[in-house]
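Read through the structures below before going on.
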Structure I
Amino acid sequence: MFKNKREVTGDHYFSSFPKSEANYGLIRTSFFDKNFEFITASSVFSKHRIDTGTQLLIKSMILPEKGSILDIGCGYGAVGIVAAKLNSKVQVYMTDVNTRAISLTKKNIEKNRVVNAKAQCGHFYEPVKNLKFDCILSNPPVSAGMETVKTIITEAPKNMQPGAAFEMVIRSKIGVKIFPELFTNIFGNCTVIARESGFRVLLGKYFGKNSET
């Protein structure tokens, strides 16, 4: 998860270098008839279970048939790892500012025997700034501030192929008007592809600067 381009320290899940001792946990779950195990730890978002927003994003995400996918603010890697497992023809990249989260993601990639995914630590899109993606997925760190979430949205087109999809899960009570409007301003379109338990998943299609929806 992300906050800004400064190094953030402390015990929040959007801290760059968590100070707390890493108390580990293990989540066993399944998606689309496939079993997964995720090692988790303190100072990483949703240590004890796959949170509701992440579950909704995973269950409703629309993945490309080939190409590359970015899971930005990946935490311990649940979204990206499931995406990689569902389609071996795509290359999945996962980024997070939290060094502990990235360490866990790398362990979870190996634990779930995923060969088409990699994790990189850094702020926002910096670790993948030279890449263009066919799909970007995000369960954004709302606790890091609305400006952080807005930056994830507004900076996305720089890393997207024409025709790529940007899919983000949000709380229905937080930014229910702001984010669809921002999607429309940035992508020219916004579609709600899922609603459940106070969350919704927004999709914006990127058609390039001079394209029309």
Structure II
Amino acid sequence: MPTFKQIGFYVDQSNCTGCKACQIACKDKHDNPVGVSWRRVAEYTGGSNETDTADGSFRTNVFTYYTSMACNHCADPICVEVCPSTAMHKGENGIVSVDPDICIGCRYCEMACPYSAPQFDAAKGVMTKCDFCADFLAEGRDPACVASCPSRVLDYGEIDDLRAKYGTESGIEPLPDPSITRPNLVITPHRDAQGSGHGTGAVANPEEI
């Protein structure tokens, strides 16, 4: 497996079309059941339509943009902090993973994570989550989500390299304030993107994320 001090994800929000190929590829690769989605695509929308009373013309400032999101293998993973069994841990390459043999299914990590990354598998009775396709990395392959994106909006690598290449932004709606967990994530914002905590829009598909 390639060695990273801290691996991270990159998302080019400005070119994401919301096709959900990444979400489907992740679910297929890990054979996750209905209701367990380690990678999800949020649709964030807002703005309004207005009629100019002077001339009756119609004006709009409606916007929509998409954000592909999964576990960000945070520098301060709150899921690890609250886990009473130590099943949730930060390991090789900075990947945050869960040991199903130790997990007691208390779901504390699920409640604590602001990204909804840990997902409860009811059939197994334990928490599950993105493991950065560690088996693929060991074979020199890209994570399933990255490889599947037809628009090539996803990338991954050493987080310092990603930040040097793409910038340091990670606080864009509908994601939470990055100061909470210090996510290893870089985003190229959509032109209509709004900062975390300062959004005027709303998630249009809450049932999917």
Structure III
Amino acid sequence: MPLKIAAGTAVDAASVPDPTVTYVTSCDLPTPWATFRLHAFVESGTGKEHLALTLGTIDDGAPVLARLHSECLTGDALFSQRCDCGAQLETALQKIAAAGRGVLLYLRQEGRGIGLLAKIQAYHLQDGGADTVEANQELGFAPDQRNYRLCLPMLQHLGVSSLRLMTNNPRKIDALEQLGITVTERIALHIKTNRFNRRYLMTKAAKLGHLMNP
């Protein structure tokens, strides 16, 4: 179950225990852009499976082109136009393939950490006029409940300690650097807006601090 907190407050990272993430196995994953190596991990306590897709040699100490991508079933698998998630996932994999080297962590933190069913409830509230932050808060969640601490054991297993991070969210950079992971460069990952996601993207910039300019 997601960690519920009082509406309008933020999750205190210090109050969330460090997750234990264990490596399970790896296999090849052919895609339209490259054949990636797919690594499976499991998080104890929640039983959630998290994934890493890697390409090329990434354990040589040089900064690695990277993306931390939180699961979005509606956007990644069902082609929803309400967000930019599916397009960001595809673009990030294309960029890693073009570079011939990189890593994408696929984190099972649906709906910025509130879970799939709660996210659909939040969508229902958005249909009624709430924005993405207001909807989460009305359900009793913080605007963003993701825990990036689980990235550390995954990156350590892969031998990665320095990233060129594809993100518009400076909080991801702060979270990684607090874990001792160096972010040498932020690479903007902007997706074309449409009439369904325009308000969502504007809210992420205005209320969640996302950087919508290169």
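Laboratory data are not the source of any read-out in this text; all were calculated from the coordinates shown. All figures in this text were calculated on a predicted structure; none of them were measured in a lab. Cβ atoms are built from the backbone, for glycine too; each structure is taken alone.
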Computing helix-only ellipticity at 222 nm (-39500 (n - 2.57) for each DSSP H run of 4 or more, over all residues; to 500) for each of I, II, III, the value -9000 comes from structure III
0.7 is what came out when distance in nm of label points 7 Å out along Cα→Cβ at positions 180 and 196 was calculated for one structure; which of I, II, III is it? II
Taking relative contact order in percent (Cα under 8 Å, 6 or more apart) for each of I, II, III, which is largest? II
